[in-house]
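Peer 1: Below, each structure is written out as structure tokens.
Readers should treat all values here as calculations from the given coordinates under stated rules, not as data from a laboratory. Fair warning: this is a prediction, and the values are worked out from it, not measured in the lab. Cβ atoms are built from the backbone, for glycine too; each structure is taken alone.
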Structure P
Amino acid sequence: MLNELFNKLIALRHKVALNAGYSNFRDYMFAAMGRFDYTVEDCHNFHQSVKEYIKPVCDTIDENRRLALGYDTLKPWDTEVDTEGKAPLKPSETTAELLDKAITCFNTIDPFFGQCLDTMKSMGHLDLESRKGKAPGGFNYPLYQSNVPFIFMNSANSMRDLVTIVHEGGHAIHSFLSKDLELTDFKSTPSEIAEIASMAMELISMEHWDVIFTNPEDFKRAKKYQLEKAISALPWIAQIDKFQHWIYENPTHTNEQRDAYWLSLCAEFGSNLLDWTGHQDGLANQWQKQLHLYEVPFYYIEYGIAQLGAIAIWRNYKNNPAKTLEQYKAALTLGYTRPLPELYETAGIRFDFSAAYVKELGDFVMAEIKAL
């Protein structure tokens, strides 16, 4: 059923591209999405750099997990369990407590950041708790008339909820900082910089999660969780993006050819330590869990680009917090009034997918994980 639906989407999208004068839907989407600052070749460089220098970092994380569990091999479900059998981290007992802790954490970083969340709280611009009938997901939505954004999420007082509130809080800070720009379109930033605001805030705030996890061991566990999730996302993002390039460069492919190509990408980007024996169909169809392929094609690599930028900002923050925050706020204040490379430069980082730079960032994250 999903394959049938996807085949229809591919055919329709290819027709749209041809009607618009493009040879394939990939090239059409690059134009439609306004990707002025990087090319298809840059995406290929991103794929290759991540495969060469981030995948080995992820393999090391998996090997350490295997050794800690005492297993000969890892099954896919072994990647989520605590290796010491500890209960899941719980940052708060209630959503109200989670919000108050997030505000305290933001105040510790910069009083302006805490003020942003506190203003949203006082104006009722936060809908955080799960409830029956509530739509899933989480997002920050800018409100251009009041210039005070709105955060929506579904908190269950889990570790993931802490990451969500600081992530969306980063987006909110972006909205506050860019609110005085003359045109609304200047405030509407592409994901390559918008996700810098949120992903960098995840990592910066992580340095101050001791106000949330007062037990030092829990604080270390939370940081390890965050770093492993951040770095492990990159190979998957690269794999999904490379998959999309092939799909739309070869729009008449069969289901069998698509499965074969996906499995070849799994060998390139997936973990060498995961044993899928008995679950090969699950591996072959794993791509179907990524809703972007169905709903928003080619919208995904932005998160990988931004994750690299976020890691670079976090590295700067650990070396010079005051200067890094000054650069972070300066970049976000610009909204989308400058090209992406200039926004990254203002933030004190590089818009760079080269192997050398990606290796540098991957090595830094691995060293930080080892230090825990």
Structure Q
Amino acid sequence: MVFINQDTGYLMIDIVNAFVAKGYDCVLITGRVVERKILLDKNVKIDSIVRYNRETIPKRVFSWTMGFMQIWFKVLFTYRKDELIIVTNPPLAPLLPLFCRNKYYQLIFDLDIVRVLDLGFVKKTKILSLLWKKAIKKALGGAEFVFTLTKGMAEMLQPFVENKEVVIMPLWTDNSEFRMIHKSDNSFVKKHHLENKFIVMYSGNLGASSGVEPIIEVANNVTNENIIFLIIGEGLRKEALIKKRDEYKLKNCIFLPWQDPSVLPFSLAAADLAVVSLVGTESKRSIPSKIFNNMSVGNPILGIASKESDLADIIEKLNIGQIFEANEIKEIINFIDALSTTKEMHRQYRFNSSAASEKFTSLNTNIILDRIQPK
């Protein structure tokens, strides 16, 4: 079984390891493997391609294009008779079956190939739109199975997968790696002198669809000096966010770079309230994996997204926080103020979040295995 994922993290590691445990010979075509507590099985052969470069849009596009070409070459000449499990990284990877004849399965972790249909020049050019839709239908329709992460994403993919069910495989986290840590025992809190602060934290990618901008506005209007806003990560929007922070002369908003994987369990557990956000239409097209890690450490969730999104559905059904539209700045401030001053409210959300994490574990890999294993 050949797995294709340009940037491999814990989710892919869990999936590949599950196949190894079932007796499959596994190859992973990737540009990088980021291991945390659970390591990639030593029996997995790694076939390297160019690493995904997040620095700028041109570098992203170049690394995606080069990665796709390398994958195609390897499949065509080395793995032409093997089964493929294709993840949407690089974004064009789902279209790989148009150029080879392998038996394959699609793992749609994001909807980049569908997003193309929203681009202005594609929308305005009917022939381009029709050709792209046809390509998606052929690439997805020919798969043995198509897997995705949420009900909303499945609904968006279903028109391209005729006479087949899009299978939902919820994400998960590792509760043995991520757990609640009291601030007095948290090395990250001590290092940054945050012991006596109520920490509102965003930790993750700061790209165009991250939707972090409202947090700067909230920080500018919060009057409680005990509340600190901590934004951890890198991405295309970071410079603009820092510029806005400096324009407002905010002393309650701190930016930090990506943390080492060994630090992540401590940095996430430092939060009193975790921000999980998506901008505009993206909130209906994806689900941030960070919400599951934040559940593991028992963080209440401040969701900033459409109230019709899958993110909103998770937060509300599990009662692990509250969801707001990006323009509801006053309402967000009121929620933060209430949570920072009402211990019982904060304690209840923490309990609910930690308990909910038990519903999202690596056992979800069985959703794939049960369908792919020979009957």
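Peer 1: Going by FRET efficiency 1/(1 + (r/R0)^6) of positions 259 and 315 (r between Cβ atoms, R0 = 30 Å, to 0.05), which of structures P, Q comes out largest? It would help to have the intermediate numbers written out before the result.
Peer 2: On the way: P: 0.15; Q: 0.80.
That would be structure Q.
Peer 1: When you work out relative contact order in percent (Cα under 8 Å, 6 or more apart) for each of the structures P, Q, which one comes out largest? Before the final figure, lay out each step's value.
Peer 2: Numbers: P: 24; Q: 14.
Going through P, Q one by one, relative contact order in percent (Cα under 8 Å, 6 or more apart) is largest in P.
Peer 1: Given a value of 0.50 for FRET efficiency 1/(1 + (r/R0)^6) of positions 147 and 339 (r between Cβ atoms, R0 = 35 Å, to 0.05), point me to the structure among P, Q it was derived from. Please list the in-between numbers first.
Peer 2: Values: P: 0.90; Q: 0.50.
It was calculated from structure Q.
Peer 1: Here's something else I'd like to know. Supply the structure label, taken from P, Q, corresponding to helix-only ellipticity at 222 nm (-39500 (n - 2.57) for each DSSP H run of 4 or more, over all residues; to 500) with the calculated value -20500. Could you put the intermediate results ahead of the total?
Peer 2: Working: P: -20500; Q: -11500.
Answer by label: P.
Peer 1: Check the numbers for FRET efficiency 1/(1 + (r/R0)^6) of positions 251 and 291 (r between Cβ atoms, R0 = 30 Å, to 0.05) across P, Q and tell me which is largest.
Peer 2: Values: P: 0.90; Q: 0.55.
When FRET efficiency 1/(1 + (r/R0)^6) of positions 251 and 291 (r between Cβ atoms, R0 = 30 Å, to 0.05) is calculated for P, Q, structure P comes out on top.
Peer 1: When FRET efficiency 1/(1 + (r/R0)^6) of positions 67 and 267 (r between Cβ atoms, R0 = 30 Å, to 0.05) is calculated for each of the structures P, Q, which structure yields the highest value?
Peer 2: Numbers: P: 0.85; Q: 0.55.
Top value of FRET efficiency 1/(1 + (r/R0)^6) of positions 67 and 267 (r between Cβ atoms, R0 = 30 Å, to 0.05), among P, Q, belongs to structure P.
Peer 1: Out of P, Q, which structure matches 1.1 when distance in nm of label points 7 Å out along Cα→Cβ at positions 275 and 299 is calculated?
Peer 2: Details: P: 4.1; Q: 1.1.
Working through the options, I get structure Q.
Peer 1: Supply the structure label, taken from P, Q, corresponding to mean count of other Cβ atoms within 10 Å over residues 43-50 with the calculated value 15.1. Display every interim value, and only then the final one.
Peer 2: Numbers: P: 21.1; Q: 15.1.
Corresponding structure: Q.
Peer 1: Still on this structure, I have one more. Quick check on the output: 3.2 is distance in nm of label points 7 Å out along Cα→Cβ at positions 27 and 331, derived from one of P, Q. Which one produced it? Could the numbers behind the result be given before it?
Peer 2: Values: P: 3.2; Q: 5.1.
Comparing all candidates, it corresponds to P.
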